[in-house]
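In the part that follows, the structures are each spelled out as C-alpha cells.
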Structure P
Amino acid sequence: MKKINLFLILFISLSLFAQQGEGGMWMPNTIKQVEADMQQMGCLISAEDIWNNETPSIKDAVVQLGNGCTAEVMSDKGLIFTNHHCGYDAIQKLSTMEHNYLEDGFWAKSFDEELPAEGLTVTFIDDMIDVTDKVLYGVTDQMTAQERQSTIDKNIAQIKKQIPQDKFHNIKIKPFFKGNQYYMIKRITFYDIRLVGTPPASLGKFGGDTDNWMWPRHTIDFSIFRIYANDQNEPADYSPDNKPYKPKKYFKINLDDLHEDDFTMVVGFPGRTTEYLTSYAVAQKQDLRNPAHVAVREISLGIMDKKMAKDPAMKLKLASKHAGLANYWKFFIGESRGLKKFHAVEAKQQYEKEFMKRVNSNPQWKTQYADILPQLKELYKQLEPYAVAQDYTSEIFGRNIDLPNIVGIVNQLYSTAQTQGGDAYFNFVTPKGKKIKDLYKDYINNHILKDYDKETDQEIFAALIDFYRNNVDEKYISPELQKALTDKTPEQLAAYLYNNSILADKQSLEKLFSADNFKIFADALSKDPAYQLLTAQQKWTDEKLSKPVNEINVKINKLMSKYMKAQMEVFNERPFYPDANFTMRVAYGKVKGYEPRDAVFYKPFSHMYGILEKYKPGDLEFDLPQDFIQLAKTKDYGKYAAQDGTLVIDFLSTNHITGGNSGSPVINARGEHIGLAFDGVWEGLMEDVYFRPEVSRSITVKDNAVLFIIDKYAHCNHIMNELTIVSHKNQKPVQKAKKKKKRKKFLGIF
C-alpha cells in the first residue's frame, strides 16, 4: 500500500509539469507568445501568417458554422469544407423519403443544383480588440457579484451603442480568464449557404455510436457547402441572383504522406472548457454530475434506438436528435473514467497545495488570496445537495423531451406579450415583415418540430417523469405534478397530456399561432393541461432549485475570477490561455499515436482496408454502399495513395480540441490543409478539465480520403477543379529547428 501511495504521489507531482505545446487553446491574435515554441516543434509559418489585420491570413479562411461547428474556405468561389455531422442538421432538413440525402448522399453537378440550407449561417471574424479597461470601468473589488455584473453589463451596452451593427455585421463582447479580460469581436455573417455535396451517412457517420470517441476510427466525416453573396460580394439573404462568395483567403490542400511527430495545427471555434476548476468542482463533476446526465440519456436513447431500428422513416426523423444526445452521453461516461484513471482530483489538490504554499510565503498574496480556496470548498459543499437534482431537471425538462421545450418557448411569448402590451406585442411586425408571434412559431418549427415524433416523445416523457419522481427529492416536484402522479401512472399522465394538449400536436400548434389576437392565444393556454402542468413545475423548480443554485454559483463565479487572477500572478513563470468560449483558437501539436492501456499501442493512422474489415452487411452502423465496396476493393487510389500504396482515412494528433472544433481545418507546418478535425479519443475525454498529453488526441479525417470520395466515388470534377492541391514530395526537406536539450517548462496541470 505504501508503494502504491508513493507511486501515486510521484505520478501526480510529475504531472504538474507540462511542456508548453502539450495542450492549449491559444487566442490567434496573441499567438505570438508561443510562436517560438511552435517553430521549435516544426512550424514553418509565423504568427502573422495566422492572424493579420493588414493582409489576408489564416483567420480569414476559418469560419464559425451556425452556432456550434467550424468550417473553412477551400476555393476562390466560397466553397467550404466541414464535418458531415456538422452539416447533419441541414442535410436532414433538406431530405425527404423520396430524396434522402442523409441516407444516399448528395452531389450537386453545377452551381444551379446546389441546395439552399435554410437557417445555416457562416461567420467570419474581422477583428478582436481588447476592451478590458472599458468593460471593467468603475468595477471595484468591494462590489457584490450582482453590482459588478450590473456595471459590466451597462459598460458593454454603452460600447455596443457606439459601434454600428446590423444583421450581417455585428460585435460580441466576450469575457476571458474568468472575467479578468474582455475582447470585442467584430463579426461578419453570411446567410445564403448552400449544400454542395455530402457522402451518404454510411460513410460520413461510419461506425455510428459504437465508434464515436474511439480509435481506430474509419469515418470519412465531411460535407461541402458554399457561401453566396450579393453583387458587391457582401452578405445577403438568399436570392437566386446571389453569386459565389469571393474570399480574402482560402486553403491549399497537401496530400503528401504524414509521419509520426509531424507538426499539426488546428484553428477553430472550441465551445467550452473548464481547465481551471478546483479539485472540489472536479470531484463533483466526476462522481455526481456526469453520472446524472448519463442516467437520463440512457433512457431516452434506449427508446429512440428501438423506434429507429424498426422504421426507416423514424430513423430519418429522429437522426439529428439521437446523434446529439448520444454524443455527449458517451462523452460524460468517458470524461469521468479519464478523470478517475489519471487521478485528476488528486492532481488538482497537489496544484492547490503548491498555490497555497506560494501564497502564504508572500505577505501581499496572503492578504489577497489566502481565503479563496477555503471559501470555494465551502460553496461547493453547499452546492452538492442541489447539483444532481439540477442536472436531472435540466436534462428531463430541457433536453430529452420536446413537449416541455415547446411549452417553454410558448410561455416566453405569452409572458413577454403580457408585460409588453398584450396584443400590440403579439402582432408587432418586425422590419423584415414578420410578426413577433411568427418568429416564435418559426423557431419551434425549425428547432424542435423537425425532429418531433409525438408517439416517441410521449413514451420518453412517461419514462423520464417516472425516473424523476423516483430519483429527485419530492421538495423539487411541484404540488401540481405530485397530484398528477398520484392520480395517474406516468404512462396514463403522458397519454392524457399528449392527447389533450394543443402543444403536443403539430396541426393544433399551427392553429394556436394563427390566432389573430393575444386574448385567443392566452385563453387557449389557460385551458391547456400540458401548459398548465409544465409551467407550474418550471416555476416551482425556478424557486426551489434554480434560485439557490444560482445564488451559490454567483458567489463561486466571483471567487473563480479572483482565483484565476491569483494563479496568473502566483504562477507567473508560465503563459496562460483562457478557457474555450466559442471564440477562435489555435491549438498546435504533432501527429502521434498513444498507449490506451498496458501492452497496447495505437498507431496514428487508419486505412481503407480497415473500413472493409469493419463492414457488416445490413448493420445500422457498419454497413457500406455497394458501389463504395467495389471501389475500395480495387485499391485504385491514384494520387490519394500513400507511398506504401494504402489510403489513409483518419489520423491522430496531440492538438487539443473540444465541441465546436468539429470541422476545424488541420494544417501542416507550411499552413496547408491536410484534414478536418472531428473527434477525440475515449481515453482522453477528460482533457477539457484535465489535459493529459500522453492520451489526449484529436481524430482527423485526412484530405486524401475526402478527395478520394469527391473524385473517385462521386465523380465531381467541377469541385476538384476548384481546389488547389500542392505537393512537396520531390522537394528537398525543410530543415526543422534543432531541438534544444531542454524546452522551457512551466508549472501547471492544464
Structure Q
Amino acid sequence: MRYLIWIILIGIIILFTITINSLHPIPESLSVSNSTVRKVQFLDRYGTPLTITYQNDWNLHEYRPLHEIPELLQQIFILAEDKRFYEHNGSDWWARWHALLQNIIALRKVRGASTITEQTVRILHPRPRTIWSRWLEGFEAARLEKRFSKADILEFYLNQVPYASNRRGVAQAARYYFDRDLDTLNIKEMMALSVLVRSPGRLDLRRGTTEIEAPIARLAVRLLKLGIIKQADYESILKSPLRVRDSNLLVPASHFIKYVETSQPVKDLQTSGRLRTSLDGNLQRAVGEILNQRVQDLRQKNVNNGAVLVVNHQSHEVLAWVGNVTNAVGSQIDAVTTPRQPGSTLKPFLYALALEKGWTAATLINDSPLAEAVGTGLHSYRNYSHHYYGPLRLRDALGNSLNIPAVRTIQFVGTETFLQRLHQLGMKSLTKVADYYGDGLALGNGAISLFELVQAYATLANQGKFSPLKVLYNDASPSSAISVFSPEVSSIIADILSDSDARHLEFGRSALLRFPIQTAVKTGTSTDYRDAWSVGFNYRYTVGVWLGNLDQQPMSRVSGGSGAALVLRAVFAELNRYGESRALYKSPKLLKVKICRATGQRATKACPSKIEWFIAGTEPTINTNTAIVTTPNNLGIPLYLKQPTEGLQLAMDPRIPDEYEAFALKLSATKLDEADSIDWLIDDKVIGSTKAEEREFLWPVKRGTHIAQARIWLLDGDKPLQTGKVRFYVK
C-alpha cells in the first residue's frame, strides 16, 4: 500500500511537472495589431476597403470592437457555445462531465464542452484535438481569465474564430456567406454564424444550407424559452430559407491597387496591415459607371475599351483610376498605364514652348497646304477637317487643334527641344530619339500613357510646376516640384484651351466643350480612329479620358470630340456637383492688350478687335516714326527649299503623258520684306522666274538626277540671296 501511495505521488509530481512545462505562456495582450503582415489591405481615403485578403495569420482587416458587434449576436453565441460564460473561471467542469455522460450513452461523440475561453486558448495555441490538449487548455483558460476580462476574451473570440475558406471572425463570415455587415444581419443569419463554428467545413453554407437547418431549429427553441426571441421570430426562423450571397467589393479598383503595389514601398508604409490610398471610393464608382455606360453606347461603333484618370492637381493626389471597362475584352489590361498615340493632346505643350521662345498668342501662323520630307518621300500634312484657313493667330491654331500650324511650330522650336520638354513633363514612354519621331511628334506619333498625359496637364494646371502624382493619402514624402513652364506661359495656354471662341472654326459653337465652371479642354484622335482622347482641368481637378480598343482595332469614326469629350463632361459634372465655382489661375504679371483680330497687331479703328494676353516684353507696340504696327514676331526660320527635299525620289505616272506632268518647286515662308523676284534653277540653269510673293513654280518633270535651287533678288541689291542646293531623283 505504501508503495502504491508513493507511485501515485510520483505520478502526480511527474504529471504536474510535464503539465507546467507544456503550458504556453499567456500573451501580454490580445491585440493582433503588431502581428506579422503577409498581405496588406488597401483602403480608400475615407477608410473603405479596396481589397480583402485572407492570407494573414489573424483577422487584421475586419476587426470589430465588442461594442460594434450586435448585442443579440453576442447573446446567441454565448447561449450556443458557452451559456455559463460569465459564471465560470475558464473551464466549465459541470458541462464537461455532462458532455462526457452524453457521449458514453450515445457511444460516440455527440457534444463537446469547450468554453469560449478554452476555444480562445485553442485559437491562440493550436494543438492536436486530444485529451491531453484538453487537459492543458483547461489550465491555460484559467490563467487567461486571470489576466483578461470577459469582454476582452469575447471580443477576441468573435473576431478570430475560424470559418471556412480562411475566414476569421464574424465580420468576415457575414461578408463571405451573406455579403452583409454585422448590423444588417437578420436573426437566422446570426444563428447560422454561431452554429457554423462547431464544424465550419461540414456545415459550410457554400455547399448547401439543408444540413444546418436542424441545429438552427434546436437553437431557436432555446432562444425562445429564454425570451431572447419572440414567437414571431421563431416562426420566421423555421419558415424563411437562408440566402447565401456572393460578396463583392464595394469599390472596384484592381488596376489602381496593382499600380500602388508595384510603385510604392508598401511594407515600409503600412501600419496594422492596412494602407490608406488617395482614391475616393464614391468618385471611383461614379466614374466607372459613367465610362461603362459610354462604352456601351458606342459598342456599335467598335469601341470596347476605355479608361479615366482623375487627380486633384492642388495636392497631386489620384482620386479615381478606372483602368478599363469591366467585362470587356482585355479588361485585365490597365489602359491608364498602357502607351497609346495621343493625337493632338500634345499640342498645348508645343505652343507653350513656342511662347517661351518669343511667340505670342497673337503670332500669325500660316495654315496652308504643307508637304515635308519623310525619308526619301514626301508627306502631305492636312487638318482634321481638310480645310485651310491661311494666316491664323496662335490662339486660333491651338484652339482649333490645326495640324499644319503645329508642324510649323515644331519646326520653329525644334523636335529635340520639344522631346526634352516632354520628358521633363514625365513622359517616359517616349524612348526614341528625336529624329525617329520627326515633325510628327507635334501630332502625337509617339505613344504615351493616360497617366503620363494627365500628369503633364496637371503641370499646366499647377502654374507650370511638375510634381509626380501621389497614390497614398496624406503622403508626406518630400515634394520634387520642378518648374517646367512659367506661370505666365501656363496661364495663356489654359486661357486658350478654355476659350470657346478660339475653337469655333473646327468645333463650331457646340456646348459640349463649354463647361459651367471655366475648364481648359483638349481633345485628340490618333490615326485611323484608334484612340480618342479628351483631357481637361479646372481650378482644382485634372481629368483624362481614353477610348479605343486595346487590340489596336480602329473605331468607327469615333474622335476625341465626339466620343471621349462626353465622358469628360460627365466626370466634371460629378466633380463640380458639391464644389465651389472658381476661375482658372491667371498670372497677375500678364498684360492685357487690345489687338486686331486679323493681324494680331495692336488694334486700330480700322479692324475688329479683341483682348489678348501677353507676357511682358512680347506685346505689340506702335512705331511712332512710321506709324506702322510692329510685333516681336521673328520666327528665326532660315531660307530654304521646302520642295524638293534632299534625296527625294519622284516617280512619273505612266497613266499621264510626260509633257503634262509637273512638280511644284516651293520656297520656305521666311519673311522677305525687300524681295523683288525669285529665280528658279534646275541643274544650275534658270527655268523660270516669279514675283517675290509667289513662293512656288511648276517644273515640267524629267527623268534623272537633278539639283534644285532658288535665287531671290532684292529691290536694292546687286547680289541675290540663294538657297542651298538640293539633290533629288525622278524615275
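On FRET efficiency 1/(1 + (r/R0)^6) of positions 441 and 545 (r between Cβ atoms, R0 = 25 Å, to 0.05), which of the structures labelled P, Q is highest? Show your work: numbers first, answer last.
On the way: P: 0.25; Q: 0.65.
If we compare FRET efficiency 1/(1 + (r/R0)^6) of positions 441 and 545 (r between Cβ atoms, R0 = 25 Å, to 0.05) over P, Q, the biggest value is for Q.
-10000 is what came out when helix-only ellipticity at 222 nm (-39500 (n - 2.57) for each DSSP H run of 4 or more, over all residues; to 500) was calculated for one structure; which of P, Q is it?
Q
Looking at distance in nm of label points 7 Å out along Cα→Cβ at positions 49 and 705, point out which structure of P, Q has the largest value.
Q
Match the computed value 34 of percent of Cα pairs over 41 Å apart to one of the structures P, Q, and report its label.
Structure of origin is P.
So if we calculate distance in nm of label points 7 Å out along Cα→Cβ at positions 505 and 649 for every structure here (P, Q), which label has the highest result? Mind showing how you got there, number by number?
Working: P: 4.7; Q: 3.6.
Max of distance in nm of label points 7 Å out along Cα→Cβ at positions 505 and 649: P.
When distance in nm of label points 7 Å out along Cα→Cβ at positions 537 and 601 is calculated, the result is 5.3; to which of the structures P, Q does this value belong?
It was calculated from structure P.
For relative contact order in percent (Cα under 8 Å, 6 or more apart), find whichever of P, Q sits highest and give me its label.
P
Work out which structure the value 12.4 belongs to, where mean count of other Cβ atoms within 10 Å over residues 241-248 was derived from one of P, Q.
Here the read-out was taken from Q.
No value in this document is a laboratory result; all are computed from the given coordinates. None of these values were measured; they are calculated from a predicted model. Cβ atoms are built from the backbone, for glycine too; each structure is taken alone.
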